Structure 1
């Protein structure tokens, strides 16, 4: 692991990618549960609120004894909208794999007392962001549709081959709403086809952080602060699961790098040209 890049293959069972406090982030933890058909996994949110995202496969989810059967079903993250769940602190949960499956587990400390919630594909909010070669599709899984969440935001971004995202470069490191909200973030990447690659730069205004990473299938990046644009290599679709934890506020309010924010002014031209 470098300061902000975690490269990790997935084994059967629970794969801990990052634990809050063991690196530059103190609010976010992330793991992936990988099961074969017929296998199961039991867990408890303890003192955290938790977002579950079915990356692929079909599973049944039990939440505090309440059963939810046949959730998910997409064959990969590139094959449709996700199924997810929000779990408040103190929730016992377990999954039974109805097929081979992978489940992302995103969590942050919380004292929320709201109810659990299943988020089905038709409840995922889809937005097309950007223009030209920074156009991408953003799927909001846990956002305004889950008002009982205290810190957590979770979603998926899909880059067409050769396109940029998190662009213009933006940051969310200070509490100054509506201009910016302080949030920590993790990205989990996948490529289609999987031998593909991309790049990410993480940098601050004063360049106290200025890192560039080659991204490969299953890589993860940590963003405690700074701008963090991403680009996919030509010929390869790039996906990332993103999870954010607000330090004091959960509202989405990123601030663009003023050196590059001008590209938003080309939106009307791009629309006129069919982009």
Structure 2
């Protein structure tokens, strides 16, 4: 079994207006995940002489950190990240389509990491999509297209997850759900539940989508007194069983020689 979590950490800022990376680390640790996808990650130092915030969280959790910046401002960076306790490598990171005619303040991006777990090679793609519906639809189309989930190297089993700012009735959600299975919908143990806002959860904006060979054991937001204050989003957790053997992924990718790692885009 693989336990995976997606969590918009709101720049470590809780609903009590306190910035606390350690509190986010406590939330994640309590879930005991194998893989974590984070959005709105603040990288930098809160105080002079302090350690990097994202590095603190990764170290506290005993996980490897993969990071893709989406905003750079005043010496700090904000972006998306994937943490895992398993052997892993960044396959690709880069920007998603924008409809803005000029430079965008936040460069919406995706991060693709390959994780070796339980004899399987699991492809994990984390993204945080636009608040603008047309732009979000273009970004969703890119994610299920040939550059990301549709790429030959992104073989089943694979997971697409993150804060998509896309409720189930939206066009962008329907596009992704038409290619992949929504883990909350596929869960045999509970009905889908909202992930935003923690003070009054009414919107299901955060999603975990999976490919056909992955069996969803359960999936639901993590609602505790701590998660209600640590961020404005609830973390969404899924327990998954990977059925496709490692050899199946290797066979599909066989004969290619070069890996996507050499084509990774680093900001």
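Given a value of 0.15 for FRET efficiency 1/(1 + (r/R0)^6) of positions 95 and 119 (r between Cβ atoms, R0 = 25 Å, to 0.05), calculated from one of 1, 2, which structure does it belong to? Label of the source structure: 2. Out of 1, 2, choose the structure whose coordinates give helix-only ellipticity at 222 nm (-39500 (n - 2.57) for each DSSP H run of 4 or more, over all residues; to 500) equal to -5500 when calculated. This value belongs to structure 2.
Calculated for structures 1, 2, distance in nm of label points 7 Å out along Cα→Cβ at positions 135 and 151 is largest in 1. Any idea which of 1, 2 comes out highest on distance in nm of label points 7 Å out along Cα→Cβ at positions 39 and 55? Biggest value here belongs to 2.
FYI, it's all coordinate maths here, none of it is from the lab. Every value quoted in this text rests on a predicted model; they were computed, and no experiment measured them. Cβ atoms are built from the backbone, for glycine too; each structure is taken alone.
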